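Below you'll find a set of structures to go through.
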Structure P
Amino acid sequence: PLIRYSAELHQANAALRKFLYANVYYHPRVTKVNQRACEMLRKVFESYVASPHQLGEVATKRIEPEGLYRTVCDYVAGMTDRYLMEEYARITGERDALQAGPVHPNRPGD
């Protein structure tokens, strides 16, 4: 390669990556939140596929030319976190979905 890290910087980058994977990306609290988010996405996706009228007029018009799954996937992908939680709560009746707070995996006592 024409451009690469120096040996010292490569070692520092490797140490940082190891730290991030151990303490942030795969921290149990983060993993739990990610699993919850995946469950919310799955439920909302399945609900929209079962009842596409929930998508609204503009998105519903995309179903015929682009397909139901592609349309629902794009619709869900464009959601904010807050909107996903609101839709999940509406669909499932689980109001605690709206109470999700920030994740602080390295907060003392965790």
Structure Q
Amino acid sequence: MYEAGFCGFWIHERLTALGIDNIVVNPADVPTKSSEKLRKSDAVDSGKLARSLRANELKGIYTPDSVSLEMRSLIRLKNSITKDTTRQKNRIKSQLRCLGIGIPQEFLEPFSN
């Protein structure tokens, strides 16, 4: 069992492939005492997780398969590249306008045909 985080679900996939029963939990769903909120450390966090697991208080979150993760990653990359491209085009157009250079209509509306 581990808390979901920035590093994705590859640990879960590897553990499952090795035949190890594993769940991934949302860190916000782990019950926390007020004293534990004040002193954050790996020891405190692991104690919290162990206590909650023993008490059967933890519920696993959905873990997408590797194909879904790859598709999600590709879609995010495509969206990021599209936004970057639009941003660069707008910068170029803005600079040209500031310099008084006219922008041909075919560059303003490339998909109007």
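Taken together, the values in this text are just the output of simple stated rules run on the coordinates, not laboratory data. Not measured: the values here are computed from a predicted model. Cβ atoms are built from the backbone, for glycine too; each structure is taken alone.
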Note to self: Given 2.5 as the derived value for distance in nm of label points 7 Å out along Cα→Cβ at positions 46 and 70, which of the supplied structures P, Q does it correspond to?
What the structure shows: P
Next item on the list: Please state which of the structures P, Q yields 49, 20, 10 when semi-axes √(5λ) of the Cα gyration tensor in Å is computed from it.
Entry: Q
Notebook entry, point to check: A value of 27 was derived for relative contact order in percent (Cα under 8 Å, 6 or more apart); which structure in P, Q was it taken from?
Noted result: P
Item checked: At a computed 126 (volume of the Cα convex hull per residue in Å³, for residues 30-77 alone), which of P, Q -> Q
Margin query: Tell me which structure, out of P, Q, gives 0.90 once FRET efficiency 1/(1 + (r/R0)^6) of positions 14 and 62 (r between Cβ atoms, R0 = 25 Å, to 0.05) is calculated.
Written below: Q
